[in-house]
Structure P
Amino acid sequence: MRYAAAYNMHEPSLLVYMLGDDDPIKCSARRLLRFNMLKRVSRVPYRTILLDPYSSIPLINGDAVECPSITLVDCSWVNAYRVFSRLRASKRRRLPLLLAANPINYAKVAKLSSVEALAAACYILGYKHLAYALLSKFKWGSTFITLNHELLEEYSNAGGVDDVVRIEYEYFKYVDQGGGGM
């Protein structure tokens, strides 16, 4: 069921908690901030969906119910585990497995840039127009949807966590993920 559409909910606020330890030129979150598509926060709100690559629970469409915001953490993978272990949020969700389209990690499983992670979350939660708007700021952005369209559709229509895990297994059962990622 598409909860966002079914309940005619308001769009969530798109938030970013930035640590500033990535290359500023390659940082997709910085670009989204420049276009006023994200709001920078100094702490992660408790009532948010925190995109957490270390969570055991995948994001599902039903998470959109009573979701005031989606929070992305922009930090280096070197520091990620330590950073995420200290954060508190009511809904910590990992993204289901997807292929990256960014030039640095093209076609790698789960090596998404910040914009890809946020766009995937919006798409799965039923805010497809937000996903397209976010990705439109990058010349390779539409490639993310092209590479993952079938998966994104299946994830956004999944009936629950078990369905998402089954879909991941069907598509990626022969792939070594080599660690989670956003």
Structure Q
Amino acid sequence: MNTTTSPSGAEGTRDARALVRQVVAAIDALARLPHTLIALLARFSMAAVFWNSGQTKIEGLAINIVTGEFTLGWPRLADSAVALFRDEYRLPFIPPEFAAPMTALAEHLLPMLMLVGLGTRFAALALLGMTLVIQLFVYPGAYATHGTWAAVLLYLMARGPGAASLDHALATWARRCPSRRSR
């Protein structure tokens, strides 16, 4: 007769249930990740993607906080930008001479707004539109990358920029200001 003790079937089932409860509790703890932190990371990441793209279209101004590159000056459209839109991007219905400067402007202005969290939902919507254009007309094979961008931008549109934003500060200020109608 074996004298070693082994858990009975009931004890083994209880142990397995306890382990499952612990795993579920650990997974549920992820739901407590602060929206503000997720939104800040999303805003920074999407701003970096489009800002860096915009930097390839201009000369005279280079700002990259990650690499530490800073060349301050008056930005101007790079000579290669129009050629890029004429030869590689080839957007339908939009002349390259118009698309290049408008894209360079949007790829700088919208990321700045997103980074500070001002008009975040609008900026995310505009960048989502740019993402769709890129996906449909420029790089249709890059759907995995563009799908990721779209998911992040849709998250920001749906949930907002979080508390670490000018949008939040302005909304808080507006709620605290007395209304002129109440006078």
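Please treat every number below as a calculation from the coordinates, not as lab data. Worth saying up front: this structure is predicted, and the values here are computed from it rather than measured. Cβ atoms are built from the backbone, for glycine too; each structure is taken alone.
If distance in nm of label points 7 Å out along Cα→Cβ at positions 13 and 45 is calculated from each of P, Q, which structure is the one that comes out at 4.3? Before the final figure, lay out the partial values.
Working: P: 0.4; Q: 4.3.
Here the read-out was taken from Q.
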Of the structures labelled P, Q, one was used to calculate mean projected area of the Cα convex hull in nm², for residues 29-68 alone, giving 3.6. Name it. Q
Using distance in nm of label points 7 Å out along Cα→Cβ at positions 21 and 133 as the calculated read-out, with 3.2 as its value, let me know the right label among P, Q. P
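Please compute distance in nm of label points 7 Å out along Cα→Cβ at positions 61 and 141 for structures P, Q and give me the label with the greatest value. Walk me through the numbers before you get to the answer.
Details: P: 2.4; Q: 3.4.
Top value of distance in nm of label points 7 Å out along Cα→Cβ at positions 61 and 141 goes to structure Q.
Quick check: -20000 is what I get for helix-only ellipticity at 222 nm (-39500 (n - 2.57) for each DSSP H run of 4 or more, over all residues; to 500), calculated from one of P, Q. Which structure matches?
Working: P: -10500; Q: -20000.
It traces back to Q.
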Here relative contact order in percent (Cα under 8 Å, 6 or more apart) was calculated and came to 22; which of the structures P, Q was it taken from? Q
If P(r) over Cα pairs in 10 Å bins from 0, in percent is calculated for P, Q, the one returning 8, 25, 25, 15, 10, 7, 5, 3, 1, 0 is structure Q
Between structures P, Q, where is distance in nm of label points 7 Å out along Cα→Cβ at positions 109 and 125 highest? P
